[in-house]
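Take a look at these structures.
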Structure I
Amino acid sequence: MMEEIVIEEGKRRSISIKNRPRIRIIAEEGSQVDIIEEQSGSQVMFELEIVGKPGSKVNYTSIQDLPESSDVKITRKAFLGKDAQLQWSIYSFGSGKLEESTDTYLESEGCQTNYSEIFFTNKKQDYNITSNLHHKERNTKGEVLVKGLLKNSSRAIFKGLIKIDKKAQQSDSFLAEHTMLLDKEARSDSIPALEIEANDVRCTHSSSMTQVDEEQVFYLQSRGINREEAREQIVLGFLNPVISKIAAQKIRENIISRISDKWHQ
């Protein structure tokens, strides 16, 4: 049975979610809520449902940095009403195995969502990440931007889908996943997909896999920066499109610190 939290109409709240396996958050009309998700334990199964009523604003942040011995399965779903807004901010660094699925349903005119994620794997970590957007009504907007780093022999699969129904005319949607392989043994696979039934929409997707550019490394070294620091700066530049979206300075500094710690492991 799901635990339920209701944000009253027109109110604003901040919620910390920790070790609560199944939870539904209902943001009533005109309300605002900031949600922080944290997990602990060796076997984590977490299920979340967000209901954004008309005009509500939801900011959701998840920072997962569990021990490599842990096994994590996370399922998130969101349903947005008229003019509702939802910001997903996901940061995944820990756990040996991660299965993460996020589905956002844009159910009423004018609603919008922005999904940003950074993941960083090393050693033998194995990530399976899915993010789906479903535009069900006209004039809805969605964006997914995922950036990943992989070291050693770690693995990651990203699957993304944009689905636009026939009556979701004038919708605007974007899906992008870009990974950087830091070692030859690392592997990343991306499976983006579009299902578009409407004929008056703007919808694009992109995917890329790259490595640290040695010419950029050489340039920075010529400016007196050692090789390791040069590579780290290039990596931070690669992640900057997501990092720059973090409005809260404390969270931004936290994420940069965790990236740096993982880089030096």
Structure II
Amino acid sequence: MTDAFIFTGPSLSLAAAADRLGQPHHNIFQLESGHSIKFMPPAAEGDIAALVDQKPALIAIIDGYFENLPAVWHKEILYAMAKGIHIMGASSMGALRAAELATFGMQGIGYIYHAYAEGRWTDDDEVTIAHGPADLGFPAVSDAMANIRVTLDHALASRAITLREWSDLTGIAKNLFYKNRTYHAVLDGAASRGLTAERRAHIEAWLVNNRRDQKQTDALELLDAVAAHLQADVGPKKVLYHFQDTLIWQRARSLPQIA
């Protein structure tokens, strides 16, 4: 029996997860505690509900689909928790759903989750990126606004950029469509507004070793939390709400993608 499932993709590769846990690069990890974790592709509508009958101790969401496939449904997360399954979220879709469902008991982890939960960030596109297919490991082909924000904040704090440059670069990045959002595109936009070639070269050189991947950092924090949760042998999730088994829910459960 699998004790925990983690839905991930571009935010945390299997290789990075395996290295963190000291495991071979497979999608099923056996921990020293005797518990097992299975890694799944990004979550879509129905994926959480489909795992409930397997009775895992925990399900964690890092990445999730939203454009080509319907996004994971709030109701199925509530359903899983009502059935005693702990649900964690971080980094990307997981952070969004955790912020939205925190009052119902979903556990959010990491900087990005807290930015949403505290209302500092409100747009989904803070964590949205374009990425390649599963068979290539979901390689990112754009940069997340969340990572750019954290990187530029670090650049300002370390005096690699000025306050004016921080403001301009952040604004330019935010105004880009998420599929076109890259550091190169941001600097192109800044150059068109007066950033000199000398300053651009300085910033590009700084970025080589100093850009931050907050999405991966948060995903690794979630991975640690999952391992610790399993090690502690926490009992079933207890919720304070009564799950309403509505007609709409019953119909949804009868659909192929959520059965």
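Here, each number is a calculation from the coordinates, and none is a lab measurement. All figures in this text were calculated on a predicted structure; none of them were measured in a lab. Cβ atoms are built from the backbone, for glycine too; each structure is taken alone.
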Compare relative contact order in percent (Cα under 8 Å, 6 or more apart) across structures I, II and report the one with the greatest value. II
Taking percent of Cα pairs over 17 Å apart, for residues 153-232 alone as the quantity of interest, name the structure among I, II where it is greatest. I
Which of I, II yields 4.2 for distance in nm of label points 7 Å out along Cα→Cβ at positions 25 and 249, as computed? II
The value -13000 for helix-only ellipticity at 222 nm (-39500 (n - 2.57) for each DSSP H run of 4 or more, over all residues; to 500), derived from one of I, II, belongs to structure II
